[in-house]
1. Quick one: volume of the Cα convex hull per residue in Å³, for residues 213-284 alone came out at 112 when computed from one of 1, 2, so which one is it?
2. Out of 1, 2, which has the highest value for Kirkwood radius over Cα pairs in Å?
3. Quick check on the output: 2.8 is distance in nm of label points 7 Å out along Cα→Cβ at positions 149 and 237, derived from one of 1, 2. Which one produced it?
4. A value of 19 was computed for relative contact order in percent (Cα under 8 Å, 6 or more apart); which of 1, 2 is the source structure?
5. Using log10 I(q)/I(0) by the Debye sum over Cα atoms at q = 0.20, 0.28 Å⁻¹, for residues 181-252 alone as the calculated read-out, with -1.02, -1.20 as its value, let me know the right label among 1, 2.
Structure 1
Amino acid sequence: MIVVNWNRREFLRECLASIEKQVTYAGTPFSCEVIVVDNGSHDGSPEAVTAEFPAVRLIRNATNRGFCGANNQGIAAARAARIALLNNDAAADAHWLVELTAALDSGSAIGMAASKIVQYESPGLIDKAGHILYLDGQNRGRGTGEPDRGQYDGPLSLGWPDGCAAMYRKAMLDQIGGFDEDLFAYADDAELGLRARIAGWACAYAPKAVVRHRRGATLGRGNPRRVFLIERNRILLAAKLFPWRLLVLNPYYFLRRILAAAGQPGDLAAFPGWRGKLALAGAILRADLAALLLLPRFLAKRREIRGIARIRGRELAELLRREAPEPAAMYGQ
């Protein structure tokens, strides 16, 4: 079990307390190693972990290595055959781990298991029930914002889990590699999940593995840095993993999604007024330039993917088209 933290002491306390309460169906404690990777917090988070959760293994970084780098540190340090991730701004139901474990162990080809994530402040609303991907590389949570009427309580065909609350088979990570640290944060779980699908691994969904999550707590929904990372990384994800027949149409799919989202609430509302819209546009333009500068590096990574690929070209394009949602959001994840 890995929890990455950066200056969220109170959230982290609740997160770790929820992990301590994990039980099996028999009501006995669910035994697992808990690793907190702290990204250079200065709010007393590491000290709180040491004082209040002595059984937790703490890895302290001097600087912020991002979600990707910190999780890779935890994965390298972990000794278990299954690796669970939980965001520090999330709290897990008591049966979360055992439900995820059962889902992951339901088939030898299953390398990932996804949770049912609801909104922390309004648990009657869905945050994410797995991930879906637009055809321009932008990912978002399945069912985001929908009232929870049980529509995601049955079996679902999923691409991959949201990294906020997920479980991965260590053997899969050993084969395909961990998170791409060039992404730093955002879209990292989608990149890892799609890479796993390309390598032939499947994803299971555990609707009873419920987690409450505070949306946008890390950077804030109106933070241009968040938009920068999401926009840059959706381009880099596509450049690394998408088949050429979809990649060449990326600008078209991007424009189509932006136009569809123009009249919708969400990120536009998070940037009010003309100054806010300028800040949003500036973040997008900076992100596109940053992606362009990193493009040669990611095209080189694209060639490396061929060594693990079990799904190629036309089949991958058909898979992405079949699972893609209608464009209706800008940067909601």
Structure 2
Amino acid sequence: MKKANLKRIAGIAVALLPIALLATNSDAATPQTVNVVGYSIVSKAYTALETAFSHTAAGQGVTFTNSFGASTTQAEDVVAGQPADVVNFSLNPDLALLINAGLVSRTWASAKAVKAQKGIVTDSVVAIVVKPGNPLGIHSWNDLTNSGVKIVTPDPISSGSARWNLLAAYESQIDQGSTAAQANTYINALIKNVVSEPSSGSKALSAFIAGTGNVLLAYESDALNAFVTGQKLQIVQPAQNLLIQNPAALTTTGTSNPAAVAFYDFLFSKAGQEIWLQQHFRPTLASLAAVSKTTFYTPVKLNTVTALGGWAKITPKFFAPTGIITQAENANGYTS
């Protein structure tokens, strides 16, 4: 009797073994943790995006780890070994650090779910932020070189936001008919009025709100979020601006993580793009273009990276050690 029972128990155990192994292997093949690394400004948006995703079928049981900070610093940290499945940086050169390290595919922007948006998950422009009532009478980029203007803008060494800000300022002069020499003189005068360069866009906003300076250069999205939450500031919308394009990509570990792939696709979907819109980012989904047009201001002249020759031309011209903006930074005490 005992032998029969033992055989029966052994038979049941053997029968159940493949099921148990199947469950274990399935769990191993479908990681439920997604590591998100991004530039500082998107922190609040990802809280909303991750919450919304958790209520979808694909998001059931998925957990997230998040790391947000200065864009270039974040990219360098990922290259150095920080876990990342989904990355969202301020600009493409930061993503290129991961591509060159073999951590993101060179065809990252051609995935089916993001091909139409070319991997650009959000757009924005630069906002000139002033104190309520605009006491200094700041109405254009040209006013930023006036006496008494004290500018807060992030550090271009660590922050993508800073590079967008200063590039937009320089190109505003070219768009108004200035020569390259005149634009160089202007950017030097502007940087001379900079009183603080925090490491990231979010830290720059915090410093301005705390009382540093009297003009802030910021992402439009960050400025609008601060305004709607009751911060005492006013946003100036210059006639000339630059289209900010923020890339998001799956890393090599992310592409093998089904939860990360699903979340990444969600960022570019209509549901995800509507959340970006609610967070004051300009969506890149074509079906929301009309909504975006009526929601955000339209500059008289909106420049683009493509029109300026792409980052391959922009980076050495402006941000290399001998670049125009790097030299202006160094001349005014901000060493590279």
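1. Numbers: 1: 112; 2: 132.
Checking each candidate, the match is 1.
2. On the way: 1: 20.1; 2: 21.5.
Once Kirkwood radius over Cα pairs in Å is worked out for each structure, 2 has the highest.
3. Values: 1: 2.8; 2: 2.0.
Only one of 1, 2 returns 2.8 for distance in nm of label points 7 Å out along Cα→Cβ at positions 149 and 237, namely 1.
4. Values: 1: 19; 2: 24.
Clearly, the read-out refers to 1.
5. On the way: 1: -1.02, -1.20; 2: -1.03, -1.38.
Computed on structure 1.
Throughout, read-outs are computed from the coordinates displayed, never taken from laboratory work. Keep in mind that what you see is a predicted model, and the values were worked out from it rather than measured. Cβ atoms are built from the backbone, for glycine too; each structure is taken alone.
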